[in-house]
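Some structures to go through are shown next.
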Structure 1
Amino acid sequence: MNNQAARILAVDDEPAVLGLLHYVLEQEKYQVLKAADGRAGLSLARTAHPDLILLDINLPDISGFDVCKKLKADADTLGIPVIFLTGAEQDESEFRSFGAGAADFLRKPISRERLCVRVRNVLERKSANEKLAQQARDLALTNERLKESLIMQEQVRRNLLQRDQILCAVNYVAKTFLQAPRWQDVINEVLSYLGGTVNCEHVYLRIFAEGVEAQQDYSWSRPDCPPDCSSVDLLSAWRQPAVALKTGKPLIGVDSGLPASVLEEMEKHHIRTCLILPVYVAKTVRGCLGFDCSLAKRSWEASLVRAMMISADVIGTALQRGQESEERQRLAAAIREFADCVLITDRTGLIQYANPASQSVTGWRPDELAGHSLSELIIGSEEQPDWPQILDSAAQKGQWHGELRSRHKDGSLYDESVVTVPTKDDHGQVNSFCVIRRDQTEKKRLECIAAAANLMENVGFVFSGVRHELANPLNSLKMALSVLRRQMDTLSREKIREFLDRSMGEINRMEYLLSALKNFNLMENQQAAPLDLTAFVQKFKRLHEQDLRHKGIRLELVTEGALHCLADERALHQVLLNLLTNSVNALKKQISPVIIISLARSKPHCIQLRFQDNGCGISPQVRKQLFTPFFTTRINGTGLGLTIVKKMLTEMNCTVTMDGKESEGAWVVITLPEVLPPDK
């Protein structure tokens with residue numbers, strides 16, 4: 001050990017001895033620490049961790065033997081070698097020193113040569129022991145890494161074997177199902193192959209009963225071991241296997257936790273071990289694949305279990321394909337019986353299929369429509385739609401919906417609603433379109449009747465509010481003009497201007513009220529334009545809050561500052577009026593009725609207008625029919641208000657939803673497109 005790196009602690013109660021030791025050891029380039037008693041030596045040993053301790057036996061507080069025992073009893077100081085120093089002549093001290101764990105022993109007086117040789121020998125032994133210990137640790141680490149390498153190699157070998165088993169099983173099962181038009185035609189062949197692979201007496205596929213579908217069973221067994229029943233049947237007497245398999249884990253072996261009666265039945269039927277795997281169809285356990293074996297000590301290797309689990313997944317995929325094929329057949333039958341015109345076209349709009357109802361809607365037979373493009377036969381009115389653009393829009397946005405003016409085969413015009421939906425392949429590419437067309441002529445006629453009826457229902461409510469609101473500005477205007485008439489000669493020009501400005505403000509208010517009357521002309525075409533929604537709702541509140549106050553209803557408004565939207569002001573006023581009428585009727589039996597209108601930004605570029613009351617609320621049965629024409633819960637209601645609300649908002653490119661809780665109130669959420677203020 002390098003002397004400069006070695007630190008030596010000298011513990012002696014004689015200053016002369018400490019001085020001598022300090023002088024000699026420093027001459028040898030050692031770092032020297034000193035302590036005059038046992039406790040100080042122990043403290044320095046624990047904090048400074050010296051490489052060697054020179055310890056006097058006879059110390060004033062603790063004997064050197066006790067100090068050494070405490071050093072060897074402490075894990076932090078156990079490895080520090082100790083050389084005892086003593087002035088006694090008896091051999092007993094030397095014997096006790098080595099018994100206490102000393103590395104060496106020196107008698108006083110101490111010669112320089114002996115001290116240096118003993119110190120150097122002890123430090124070299126300590127360094128050699130440390131190197132030996134490090135080599136042992138390195139050897140143990142190398143040995144451990146070698147074991148890990150061998151384990152990894154064995155694992156790789158097992159993984160390769162497992163992969164081969166999985167590939168063989170999956171390849172056979174997948175190829176068999178892929179080549180068969182119906183999975184039922186090859187399932188027995190697949191079960192026979194799996195039975196030979198697993199080397200068991202009985203293999204079965206159980207499809208669980210679901211809804212109106214009955215349980216289905218398919219099985220294979222060795223000719224010399226025909227089964228009386230399967231493991232899944234015996235387990236069903238104790239607990240439904242479908243419940244246990246929902247965890248996704250296979251049931252392996254005969255569980256010792258099974259009731260004695262079940263174990264006895266399994267032994268009776270020579271089922272001493274089994275493997276039951278879940279079969280998933282559309283991510284749901286719809287059945288199980290089971291293997292029964294009569295060998296009691298049969299072990300199910302992980303590679304084999306994994307191969308059979310993948311085979312069960314392939315069987316589940318085949319079942320799902322069969323269900324999808326049956327569903328497609330049912331869908332085709334439903335389209336044939338559909339009352340609306342359904343057309344299937346290719347990517348360019350060439351008609352490939354038309355259902356029988358196409359003739360009742362368009363006048364053209366299905367065979368007359370097939371092979372022609374949409375532009376050739378579907379529309380015969382003066383305004384021809386751009387069908388390539390419609391198809392492109394449907395492909396980009398997921399669907400296209402609109403209303404068209406079309407011509408029947410006999411030449412008559414009719415209104416129709418058209419929905420165009422793209423169909424995509426497995427790669428997400430559009431390969432065809434489904435066009436659904438519905439004659440809307442009768443519906444529009446009924447909507448016109450409904451709009452007129454709804455208008456008359458709300459006229460009284462509107463004029464009641466207008467009457468109250470016109471009285472205030474008229475009284476204010478009359479008072480201002482009277483003051484001007486009496487005091488025209490005495491008032492200053494500024495005062496006269498103030499009275500005139502106030503009068504103009506009241507006139508503007510009346511103009512707004514009069515313009516509100518136009519909102520009831522439902523037959524006008526809506527013209528969406530930028531609208532200060534916050535100011536609009538504030539005016540609406542001022543128009544109706546006094547009349548509502550007379551009815552004992554509080555009207556509140558919550559906004560987030562100035563918000564601007566794209567809407568038709570007249571149509572939006574009619575929408576809010578319809579909602580207000582419904583809320584007033586719902587609040588008749590409330591003790592503290594309140595209506596809250598709130599405005600807030602929702603998703604990007606949208607504003608939500610929330611219309612809420614604390615009235616009688618909406619039951620789950622009513623919620624399903626809220627926007628159904630002629631559906632109403634009021635004795636004298638027409639059931640047309642919400643239908644018109646949805647229609648008007650849809651024409652403004654807005655959406656509306658309504659919800660509520662019975663006895664807690666209802667709320668309507670209208671989403672409008674946000675626009676920048678005119679000054680921006």
Structure 2
Amino acid sequence: MKKNKYIILGAAVLGLGLSSCSDYLNVDRYFRDQQSIERIFSDKDYTLQWLSFCYSHLQGDNLEVGHSDVVPFNFSDDQVFNERGDRFAKFKRGEYLNSVGGQYAWNWSFEGIHQATILLNELHENDDLTPEEVTDVRGQARFLRAYFYWMLLRKFGPVPLLPPEGADYTKSYDELAYPRNTYDECVEFITSELEIAATELFEKRDNLNIARPTKGAALAVRAKVFLYAASPLANGNTEMADFVNMDGKQLIPQEYDEEKWAKAAAAARDMIEYSEASGRYKLYTFERRPVSTDEAYPTTIEPPYHEIYSNENFPNGWANIDPFESYRSIFNGDVYAAENPELIFTRGTNGDSNNLKDDNSIADLVKHQLPGTFGGWNAHGMTLKQSEAYTMANGDPFDSKCYELWKGKYTNDENKDEHKYDHVKNGVWWGYTNREPRFYASVAFNGALWNALSITEEGGKDSRNRQIWYYRGATDGRINGSDNWCITGIGVMKYVNPNDCAKWGGSIYKKVEPTLRYADILLMYAEALNNITEGKHYPIASWDGSKTYDIFRDKEEMRRGVKPVRMRAGVPDYEDDVYESPTKFFERIVHERQVEFFGETQRYYDLRRWKIVEEHEGEQIYGCNTLMNENYKDMYYLPVRVAELQTSFSRKQYFWPISFDELKRNKNLSQAPGWEYYN
């Protein structure tokens with residue numbers, strides 16, 4: 001018997017509550033009136049509208065790449081935002097509830113879970129949908145429910161798992177107040193749901209439905225969840241022994257279990273083998289461009305000669321690809337989602353509206369990166385630490401001694417042959433030359449070329465293909481009394497398209513959110529294998545039970561994960577001694593993920609799950625000396641602490657707090673360690 005025959009969208013969720021989510025969703029768009037369950041789920045249009053309502057909860061404060069208003073996790077120790085007073089400083093001090101966006105993610109996610117659960121419980125057949133379509137729609141709802149739980153787990157730690165059969169509204173208010181489940185219970189539910197979803201979802205989407213999950217997306221997210229469960233934050237973390245429920249039940253596993261790494265490795269391997277067998281997912285590459293006179297799309301720069309990689313085609317080498325364009329195009333809108341085999345799951349062109357001023361999409365993110373010359377806010381900057389993380393063109397680390405060694409050395413017509421591995425223009429400090437391709441796709445260094453090709457008005461046409469300078473006194477340099485200047489003196493180029501411009505009749509190209517990429521799966525696989533004790537073997541069944549993997553610290557399998565990512569980037573694979581040493585390999589994985597996934601929200605969560613966040617986010621932020629004008633440019637490049645960007649880290653910042661309103665509504669809900677209760 002159905003306990004609730006009529007449903008109104010937007011109902012409160014089991015005492016967990018809702019807040020002003022109307023900013024993100026106009027419920028009337030879907031159903032203006034009360035509708036019977038039978039009518040909704042027997043009609044194709046109503047059913048798909050209900051499903052769209054579930055998808056809408058992936059927007060707003062649940063975006064994963066965007067501006068600081070909703071995605072503050074995009075700003076770890078790698079980039080900063082300089083706008084509206086001391087918001088960044090408050091965020092870094094852990095004043096989450098009064099400094100940045102993302103605060104409605106708890107309510108937003110549980111509302112999505114609630115609506116997806118209703119669909120799963122009520123949709124079994126439909127007059128207008130084929131049985132295959134019904135199964136797929138159910139698979140989408142199941143994936144969404146699991147994904148909402150995954151986002152909650154990653155941000156808030158263990159959360160309450162609501163009854164899969166839905167809430168019984170005949171129960172009392174207190175009976176509908178659920179405590180947190182343990183971390184392992186959350187992982188078990190999420191991963192088991194994703195296994196079922198993998199059997200229900202279509203394997204491929206057409207262009208109009210590219211932002212809907214597939215079988216591959218379910219397998220990939222499952223691997224990600226297992227990786228987090230194996231990582232130090234959630235695997236034998238005795239420092240979280242006080243993360244408990246009201247009854248004292250511990251929520252974080254206190255005993256270390258190495259087999260969790262084996263499960264993570266097996267889950268990643270499931271996705272790799274599925275991808276290779278189906279041909280659906282692989283790293284995106286762009287073919288070599290032998291000759292070009294277009295500054296925005298230049299001739300391919302071949303990496304320094306390597307006797308193997310320079311003579312082998314991808315993935316065994318880089319002879320036939322353009323590493324710079326292969327990486328840049330994934331993010332800047334030049335490659336449509338349907339054309340990108342690396343993109344496993346995406347929200348598409350995320351955001352809530354077509355208004356660049358307030359839709360918080362990646363296009364809006366780019367507007368905050370664009371210099372004022374091109375109508376941007378010029379308010380996001382890269383830390384010196386992140387700019388140093390990009391290696392030299394030959395794969396050697398950037399040496400901080402170069403600040404003194406190359407003091408006073410700049411590019412000019414006479415020394416062009418000394419920097420053959422870049423397209424850097426004249427007047428640029430030597431430390432920005434001969435760097436790896438991902439550097440030039442990600443870093444808007446002082447003197448970088450901005451193309452702004454979409455300019456149409458006569459007044460701005462001379463500004464196309466223009467170098468931008470951040471020296472004090474320059475058009476885009478430091479401005480006293482304003483937030484619209486690059487506070488570290490190092491800008492962000494990632495996501496910027498050569499056409500992007502916000503003035504003179506120009507426009508900012510739409511970008512696709514890189515929510516989950518195949519490069520992530522490859523590096524996850526290598527990381528998980530590295531954590532298996534030498535000589536130990538774990539038999540782990542595949543996701544569908546069709547085979548059993550022998551999981552051990554297999555160096556060639558680790559190379560299978562790392563080498564393609566390095567080849568695509570145009571840098572050499574690791575030497576054998578790195579693969580032999582778990583410690584060295586972990587250090588390299590930390591570095592590789594820092595560079596490969598810059599600006600994709602990964603760094604914030606990676607540092608926390610590895611439990612190395614304090615040493616990274618707790619250190620002071622350095623940048624260029626933006627007080628220097630061009631007459632004192634040699635001093636501009638000497639590292640200085642950015643006084644306006646004070647930062648710190650405390651234990652409570654591993655997880656986000658639950659708001660006081662939620663704690664008041666749900667008396668069984670415990671707060672994360674270090675955060676205050678409402679009373």
Structure 3
Amino acid sequence: MLRIYLIFFLSLFILSNLYAQQVYSTKNKTAIKLYEQAQEELKSGYKGNKKENRYDEAIELFEKAIKKDPKFTEAHLALATNYQIFGKYYDKMLYHYEQAVKSSPDSKKVMGAYYTLAGESLKQGKYDEAKQYAEKFLSFGDVAENYTTEAKRIITSTNFAKEKMANPLPFKPVSVSDKINKTGRLQYFPVLTADQNMIFFTAIGLPKKSYSEDIYISVKMNGEWQEPMMLSNRINSVENEGTCSISADGKLLVFTSCLGRKSFGSCDLYISKLIGEEWTEPINMGENINSSHWESQPSLSADGNTLYFISDKNKRSGKDIFVSYRNAQGEWSPAEVLPNSINTNKDEFSPFIHANGKTLFFSSNGHIGLGGLDLFSSELDRNQWSIPQNLGYPINNHLDQVSLFVTADGKKGYYADEKRNGNLDISANILEFEMPEPVTVKIKTQYLKGRVIDAKTKQLLEANIDLINLANNKKESSVLSDKYKGTYLLVLNEQTEYALEVHKKGYAFKSLRFDYSNKKADDLKPIELDILLNPIEKGTIFVLNNIFFDSGKWDVRDKSKSELDELILFMQDNPQVRGEISGHTDNVGEKKANLDLSLKRAKSVYDYLIKGGIPANRLVFKGYGDSQPTAPNDTEENKQLNRRIEFKIL
């Protein structure tokens with residue numbers, strides 16, 4: 001199963017280290033005899049076959065010992081720790097730990113009980129009790145540093161929780177849809193496409209032993225979610241598939257599968273592509289990502305080239321977040337564990353990288369929180385992750401919170417509200433809510449989508465589309481339009497200036513520019529844009545929209561480098577092409593000066609291409625001044641259109 005179950009902290013070894021020689025708290029000889037008989041039953045069970053263990057017999061003897069002396073500390077501790085080890089009777093475990101500390105409140109024998117009660121009280125939202133138990137544990141002194149650190153974390157968390165509860169955030173979650181949330185079924189780990197028109201989630205019927213986990217999809221039509229369907233027989237099997245992630249365009253899927261497939265471990269990550277209407281046969285993501293350990297809960301970046309996921313292969317006590325990157329050849333790099341500012345010595349779960357590529361949401365019980373697993377966010381800035389921020393109350397409470405998804409525009413959050421009775425799941429429904437402004441993403445995004453089309457034949461095309469941040473000339477996203485539909489989708493971050501480069505062999509180079517550098521998310525609207533590509537033929541002219549000059553100058557600015565380098569690649573990929581680089585200006589100033597400026601700017605581009613290895617006999621350059629406007633010079637926007645560099649195929 002891919003569901004999350006917590007394992008309680010074991011503190012027995014503290015007792016055994018301190019007390020190799022047992023001195024009982026009771027003088028009742030009958031109670032002592034019953035206690036020692038119970039210990040022998042446990043020892044004989046451990047030595048033999050597991051099916052022949054004497055656990056139940058030992059428990060009965062411990063209980064009889066307590067009846068003889070209700071304040072028999074050691075018997076209470078033995079019952080509590082055995083209930084804890086075997087994961088049975090949670091309430092009984094707590095009861096006997098509580099009785100142990102009541103019977104011998106100042107004895108070092110009950111240090112482990114105080115420690116466990118502190119942690120469990122925190123997870124129950126009993127903050128005053130948790131703090132008292134942790135402080136009492138620390139008062140004994142002389143304990144291992146990791147236990148001292150955890151006890152101090154619990155105390156800090158109780159103060160943090162009370163502060164956050166006194167200042168709640170606006171939070172009103174509602175069911176995403178009755179069509180998605182079905183009675184008699186658990187549904188969880190939701191993810192959406194950037195345009196919010198498709199939702200993928202994991203579901204399993206009840207009782208769980210009778211079913212397996214599968215991935216479902218629902219499409220939004222006229223603002224309403226439609227009846228979910230199982231994703232594909234190639235994806236889903238008779239075994240468990242779930243906790244999936246998709247690229248922003250919904251065409252690349254990474255999911256978890258346990259058993260039934262070729263794998264490296266118990267649960268591995270697999271990848272599949274949507275081509276046309278069909279998902280490809282899933283492929284194991286390989287040993288750079290998967291291992292003999294447990295890999296699950298993937299999260300893809302918007303363009304599908306960065307993958308975050310959970311694994312326990314770090315040989316530590318907990319589960320950690322890892323990251324891997326896909327290169328231009330489609331190969332995934334060896335997974336790297338995220339730094340200690342994100343991962344703790346406890347558990348991290350359900351990473352989600354926002355469409356902006358900068359904000360990571362995740363769940364953890366190792367940072368300061370309100371109880372169990374809390375939701376956090378961290379921002380990536382110059383390759384450094386910020387200190388995680390707890391999302392606060394009531395998004396977080398003393399229960400476990402996992403599997404948060406935040407929409408590309410940062411306005412909505414989705415998660416699964418899971419209810420349990422002990423270890424039994426009784427319901428799990430997908431809810432949505434408005435993200436409170438203090439904890440939503442700092443960099444919001446919008447999407448650009450459309451089709452790539454042959455300008456002459458109107459044929460739908462598969463083409464490479466690169467999104468480049470002009471501030472640093474770095475490629476932030478790279479996608480391939482659909483082979484059959486020609487569709488594409490990209491996300492654009494606010495306060496960023498982008499060059500969009502489209503290239504396909506046999507077609508003229510295409511560049512577009514999107515300047516969001518002075519725009520906030522509220523000013524951004526989704527863009528639907530069909531990109532027309534012209535076949536390479538004599539006379540074809542295309543504008544180089546991302547060549548920049550200072551006013552009155554002809555030296556190309558640094559942020560022109562990405563466009564110029566793409567033009568060099570175009571010339572290298574199409575060695576038969578010869579071209580004219582032409583400079584144009586608006587009508588401001590004298591005509592002779594404009595003609596001279598346009599010629600010098602064309603020459604600067606020409607020089608860059610020659611320096612980049614393009615033979616001089618394939619290029620010429622000319623300046624046309626203001627003689628060939630593409631728009632009337634009556635507005636600043638039109639004048640900007642007229643100030644341009646063009647490439648004409650000869």
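So here's what we get for this one:
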{"quantity": "Among 1, 2, 3, which structure scores highest (criterion: mean count of other Cβ atoms within 10 Å over residues 130-137)", "calculated": "3"}
{"quantity": "For helix-only ellipticity at 222 nm (-39500 (n - 2.57) for each DSSP H run of 4 or more, over all residues; to 500) computed as -10000, the structure of 1, 2, 3 it came from", "calculated": "2"}
{"quantity": "Structure with the greatest value (metric volume of the Cα convex hull per residue in Å³, set 1, 2, 3)", "calculated": "1"}
{"quantity": "With volume of the Cα convex hull per residue in Å³, for residues 266-505 alone derived as 157, matching label from 1, 2, 3", "calculated": "3"}
{"quantity": "Mean count of other Cβ atoms within 10 Å over residues 146-153 from the coordinates reads 15.9; which among 1, 2, 3", "calculated": "3"}
{"quantity": "Per distance in nm of label points 7 Å out along Cα→Cβ at positions 106 and 202, the highest-valued of structures 1, 2, 3", "calculated": "1"}
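Bear in mind these aren't lab numbers, they're just calculated from the coordinates by the rules spelled out. Predicted model only: the values in this text are computed from it and were never measured. Cβ atoms are built from the backbone, for glycine too; each structure is taken alone.
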